[in-house]
Structure I
Amino acid sequence: MQFDLTKEFLDALHKAITEQNQIWIQENILELHYADIAEIMDHLSTEEAKYIYYCLDEDTQADVLMELEEDVRDRFLNSLSTKEMADQLENLDSDDAADILGELDEDKIQEVISQMEDDEAAEDIVDLLNYDEDTAGGLMQKEFIQARLDWPVNRCLVELRRQAEDVEKVYTIYVVDELNKLVGLLSLKQLLFADPKTKIRDLYSSKNVFSLSNNDDSEEVARIMEKYDLVAVPVVDLQGKLVGRITIDDVVDLIKEEADKDFQLASGISEKIESNSSVWKISRARLPWLFIGMLGGILGAQVISSFEAGIAQIPALAFFIPLITAMGGNVGVQSSAIVVQSLAKGNDLFGTVAKRIGKETTVALVNGAMLATLIYGIAYLFGSSKLGIVVSLSLFVVILFAAIFGTLIPLILNKYKIDPALATGPFVTTLNDVFGLFIYFSVGMLLYQM
């Protein structure tokens, strides 16, 4: 049954914590799904959250910790001693523990690692910390199930049972040779029904084995797992040795983070913020693009002022300034969004994306012609046939320019390793406003022979 967090429930929980009513907490909290418990803890003070947390068993603690909102988790962990933090990290998968430690300063990391009693877990975490967080090595976990080619089935079952103690979810059994190089995958069904003396080399499959290098970019990881519908993918080093695996939950988190980042970037927010971030942090994230927007407005005003004499003679030209800027910005954002989407999917720059450029130009020609025809009639009612020609021709050129501009900008940004999501935000809109106004008044002055 789905849990619904209400104010009445929180009030009852606050009272139960104050009175240390273990029976109420057992009946109403501890039996919930760990995601629901995390949601509840997100609404508690740090001390109240700690009280609930230490009522949970170790496995549930680990799941709840990773489900907490990032800022809540940071506050919670910062309230712990280094020994308490070390104990909690030992219960996590190595990749999750490394992600949390990676946010601490170097001295704190060393202190926490030194407090860990499980030397193997500490070694795995230290190894993961050496990878860039945006690589396959930074995403992978060290817990996985592997079998050796030369093992007989009976030994393999014993070894897998031992390995499985440290693995929360078993998706695949990886087969390695005597040098620990990945050679294939093993079906659990085949293993269970095979003769105990049969060697693994006679059971495993080497077909369609997808693996990633530990230095592969995280976007490549997401692309491969999405394309081949993988729930887990092995990671190998430069020698082909199996060093870890990446599971689908980590990739989903990655995709969500990238989507949030791109959405904020496209909205003109230059750094990651949360709804409960400080006023200063939110202002700092927004100000750079607001300054760019203000600069664009100043440039637009400069363009208008340079045509002031013409506007004074033909005041009706001023009526359509909002139309020109709005249409240029809208078309530019639409075109850039399509290209950014293609780039995000890993489409070939001169293949699929090149076709997109041609298609966007064709669409701009069709839309421009239809809208220009419509605006001609409206502008004619405002002034004259000549005004209609000026506005319709300008609108057509602006739409065509905005479509080409909006298509090329993300490609250029991508070439220079700049997030192309920038092209769907204030950047393109501001430039289209300025150039759109210049085109509009230039056409007007030309046709009115001023």
Structure II
Amino acid sequence: MAFHWQRHKKAEEYLQRHLEHFCELNGALETLNKRMEKETSTSLFAWLDHFGIAYTEEEERVLLEMGFTEESKGLGYFIYSHPDAQVPRIVLHDQDRFRLHGVAVRVESIADFLMVRGLSCHIEGSPYGRYRRAAVAMENGVGLWVEERRGNRSMKPTEETAEDLAKYHVAAETWRARPRRWADQADCLNHSIERARQMVELVGPHAAAHLVCEAERAYWQSRNQAAQIQKMRQDRLGLGWANHDHYAFRSSRRLFPELVSLFELLGFNCRERFYAKGGWGTQVMENSEAGLLLFLDVDLTPDEMAIDFAHQTLPELAQLGIVGLWCALHGDSILEAGMHHLEAQVDCERLGEDLRAWGIGMMSPISNFDYLRQAFTIGELWPVKTHRIRHLLDRGLITEEEVDVFLHEGAVGSHLASVERHEGYKGFSAPKRAHAVI
């Protein structure tokens, strides 16, 4: 299946006008908007889950003309989404029944959002429920809601039973407590797949996907200073990592099909594929119900782009490419090394300026268009285990000069990546992604 993402400028401008109007009417929303820009280098629009707008025939007609489609409906409301644009969903509602003008902001924890502001209000949905929300501020008929999602696209807060919540916590611990360092990586990955299967039996694939990505994000953050700084900045506003764009995992060739099968077990489907001139490729995977996107990177030859490399055994190559060498030095991302990067939706230029104050530098942008900007922090050097270096040297895969560098300086491990999207563009600039990332 081909994915040819287009820009949808009118759809985004339509929602931006609504947001500007809502900020004019709701002081708390405008304050949040300004604090996000100044204190986290992000824009309010990137954190929005959905808009609440009163239904009119004209409103519905405009949405349909811009490419929105009816996703679902309930008593007195319709949910519209745009299948080809990365923009918030829209709830058109019966104004007399609901009066839900406003926006819902995604956060990791509603309680944290309230705590840092010294606020208290009713939270709909049980703790650790699949969908929770709270009305934080209502002013001039415009509301600010905050919400948590755990593998769920519903608009109805969920009430979990005590048994459901117990299963959720068991599932979370099942993944976080898994081993990452076995002598045989294939055995270790197969063990992880079995744990993922247990999680799916406990909570279903989408909640399990949420828990896996949450844990992988935490593991990556524990090893990346730039991530720790940006997370701290976002936590000061009680936001967490709800502005994640995608999660990037690097894989050795022999384990790549198993990595894909792991995420398919978790409800992910294959989307577009990229090939970079540096000799590696990417399989994009998405779990739309959980709102999660993955980049799975692997060494590839040019002719292998013509095959379904996500599901076929890939023979070992005579030489290691960028991704293969990274995995040989640090381990596969899903195991010992952790993610190569998390890409968060931010204001790229502002983030670069703000992180410099913390001593964190940025690499040259890998995409720098009006509708898509992407950049990586300068990679953090990780020490490399001696036995890995010796193994690579014995196989003739690195030189004596490289041995000296890896022993004394280490090798680039992970990055924090930033992305700034405009015009509803949900694709990626594949040829530029390979620019000096390792």
| request: Please state which of the structures I, II yields 19, 38, 28, 13, 1 when P(r) over Cα pairs in 20 Å bins from 0, in percent is computed from it. | output: I
| distance in nm of label points 7 Å out along Cα→Cβ at positions 195 and 211 derived as 1.1 - corresponding label from I, II | II
| query | If you work out relative contact order in percent (Cα under 8 Å, 6 or more apart) for I, II, which one comes out largest? | reply | II
| message | If distance in nm of label points 7 Å out along Cα→Cβ at positions 35 and 59 computes to 2.8, which of I, II did it come from? | response | II
| said: With helix-only ellipticity at 222 nm (-39500 (n - 2.57) for each DSSP H run of 4 or more, over all residues; to 500) coming out at -20500, pick the structure among I, II it was computed from. | reply: I
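Any read-out appearing in this document is the output of simple, stated calculations on the displayed coordinates, not a laboratory observation. Given the structure is predicted, the values throughout are model-derived calculations rather than measurements. Cβ atoms are built from the backbone, for glycine too; each structure is taken alone.
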